[in-house]
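The data blocks that follow each hold one structure.
Taken together, the values in this text are just the output of simple stated rules run on the coordinates, not laboratory data. Quick caveat, the model's predicted, so the values are computed rather than measured. Cβ atoms are built from the backbone, for glycine too; each structure is taken alone.
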Structure 1
Amino acid sequence: MHRFGPRPLILLLCLLALPWSSALAQSRCTERARTLLRPAEVSCTHQTAWIDSGVVGQRRVTYQLPVGSPPARGWPVVLLYQGSFFALDDFHYADTDPFGGFHEGKLVQRLLDHGYAVVAPAAPADLFWQTNLPGLSSTYELGTDYDFLGNVFDAIAAGTFGPLDPLRRYATGISSGGYNTSRMAVSFPGEFRALAVQSGSYATCGGPMCTVPDVLPADHPPTLFLHGFIDPVVPWWTMNAYYGRLQAQGIETALYTESLGAHAWFASSPARIVAWFDAHP
């Protein structure tokens with residue numbers, strides 16, 4: 001009559017009550033493993049806002065907040081800057097995406113699950129950032145990126161994207177977005193707690209055309225570099241020159257080199273970047 005007894009039912013109820021099941025249910029993101037016919041995917045829900053960028057009108061900002069109640073001063077926020085030609089109009093990624101795009105998705109997931117809001121402004125026409133464009137890099141403040149990002153920072157402080165902490169801003173990005181991450185230290189002093197540059201270098205460099213200034217801003221935020229040693233697009237030595245200059249000035253910095261890595265996000269990038277930001281509250 002009681003062939004199975006009460007123990008399986010009790011065990012099932014205990015499993016359903018475990019913390020990990022609750023945590024999974026509270027994530028903004030879902031994952032699907034690779035199958036024979038479909039790639040692995042990670043997808044996070046997102047919201048969209050439009051922010052003025054000056055003479056060319058508004059640009060899109062894709063963003064999302066963590067689940068739950070924010071800290072008293074609001075969620076810490078990470079500005080995520082796209083690489084060239086790969087718009088961040090949503091937070092959906094597959095392991096077939098070029099340049100390790102799937103790992104960017106895992107970064108978005110990890111940031112949200114660890115209590116960071118993610119704000120991803122669009123580059124002009126979803127192409128690339130103006131930070132190192134020939135003829136504009138020396139007059140950056142005259143370009144639309146400068147106006148647009150300043151307006152994004154104002155919108156963060158005003159609560160446009162929800163309850164965010166304007167005193168805990170971080171930035172990361174790949175390639176053109178990596179150069180643009182460096183630009184935050186050059187043209188927006190005092191705005192960021194820490195930076196993480198993936199497959200990029202100093203704000204005005206471009207591929208092998210790279211000269212790092214002899215003196216960097218004294219208030220340059222702590223900066224983590226993640227770079228492939230055989231990167232054919234942004235040579236490793238251009239990043240290393242930037243890293244070395246920060247070291248010489250006594251500015252906190254760290255470097256992770258993927259020995260066989262090319263121009264891409266790495267599987268370890270999400271954990272390394274979140275740990276770096278966690279270390280600079």
Structure 2
Amino acid sequence: MIRGLTRAGLGNIESNEQYITNAAKYGFQSVDLNPLSLIEEVGQEQAKHLLESNQVIIGSSDLTVDWRTTDEQFREGLQSLVQMAEAATSLNCYSCCTYILPSTDQPAASFMAAATRRLRLCADILDAYGIRLGLEFVGCHHLRTQWKNPFIWSVEDTLDWIETIHAPNVGLLVDSYHWHTNGLAIEEVLNLKKEQVVHVHINDAYDLPIEELLDYERLYPGEGVIDLQGFLKNLKAIGYTGVVSQEVLAPTPTLDSSELFAKSKAGFDSVFAKI
């Protein structure tokens with residue numbers, strides 16, 4: 001598996017170039033970012049050189065279109081999705097991900113119908129560029145009641161929705177924190193098939209009842225109670241060989257960015273050493 005980073009938990013990073021060079025310096029092989037933003041920052045040829053010279057890949061990009069609100073806003077974002085997809089393939093990035101909030105202020109049934117149509121269209125656009133779309137289920141209990149109507153937060157419901165979207169390039173973004181807050185056993189990772197997993201996030205959790213864990217109070221890998229060694233071993237057992245990106249959503253850290261990169265490396269070293 002490929003050691004990766006998101007920007008979450010790394011403090012103030014001034015540029016994508018700094019993000020990539022520091023990732024390489026601290027032993028990471030992948031960064032999650034918008035490929036178009038990198039090209040706009042340094043130019044296409046320099047973007048390729050920056051990645052290749054540091055032996056870093058782009059693990060995944062965020063879905064750049066707003067599929068959660070109105071049809072008008074959705075349509076306005078489609079051109080940006082095409083531009084991102086073109087940039088992604090030019091830099092050999094073939095994954096794109098988005099999260100599913102577990103509740104909504106919209107009526108759940110009509111929201112489901114609209115979101116299914118929108119995500120199918122996004123998947124079709126991405127598929128034309130050879131890009132897979134990962135959907136991230138969000139397990140945190142406080143978000144299940146944040147808005148008026150419950151929506152989707154479990155693995156099973158997300159997989160059912162993926163079947164309904166019915167696009168061959170759609171799968172899961174599996175996040176260890178959301179796995180944990182769903183109350184799932186680590187052994188249940190073995191129920192997944194490798195082709196169902198597009199991307200993986202790891203992070204850790206405080207020793208609290210899962211109902212009390214907040215989405216924005218996560219720990220670095222190895223600092224909490226999640227069996228990340230077992231989580232990764234079971235992903236490896238089903239044949240997953242892709243990117244595992246750290247995503248630590250937490251209050252603003254007191255350490256500077258270089259210290260946070262080092263802290264992230266130490267966490268990955270401790271977790272990966274046991275698999």
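Computed values, structure above
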item: Kirkwood radius over Cα pairs in Å - highest-scoring structure of 1, 2; result: 1
item: Origin of the derived value 21 (relative contact order in percent (Cα under 8 Å, 6 or more apart); candidates 1, 2); result: 2
item: Per distance in nm of label points 7 Å out along Cα→Cβ at positions 27 and 227, the highest-valued of structures 1, 2; result: 1
item: FRET efficiency 1/(1 + (r/R0)^6) of positions 187 and 219 (r between Cβ atoms, R0 = 25 Å, to 0.05) - highest-scoring structure of 1, 2; result: 1
item: Winner on mean count of other Cβ atoms within 10 Å over residues 115-122 once structures 1, 2 are ranked, highest first; result: 1
item: Structure from which 0.85 was derived, FRET efficiency 1/(1 + (r/R0)^6) of positions 75 and 267 (r between Cβ atoms, R0 = 35 Å, to 0.05), options 1, 2; result: 1
item: Ranking 1, 2 by mean count of other Cβ atoms within 10 Å over residues 51-58, the structure that comes out highest; result: 2
item: For helix-only ellipticity at 222 nm (-39500 (n - 2.57) for each DSSP H run of 4 or more, over all residues; to 500) computed as -8500, the structure of 1, 2 it came from; result: 1
item: Highest-scoring label, criterion being distance in nm of label points 7 Å out along Cα→Cβ at positions 35 and 67, among 1, 2; result: 1
item: Label whose coordinates, when semi-axes √(5λ) of the Cα gyration tensor in Å, for residues 83-154 alone is calculated, return 26, 16, 9 (choices 1, 2); result: 1
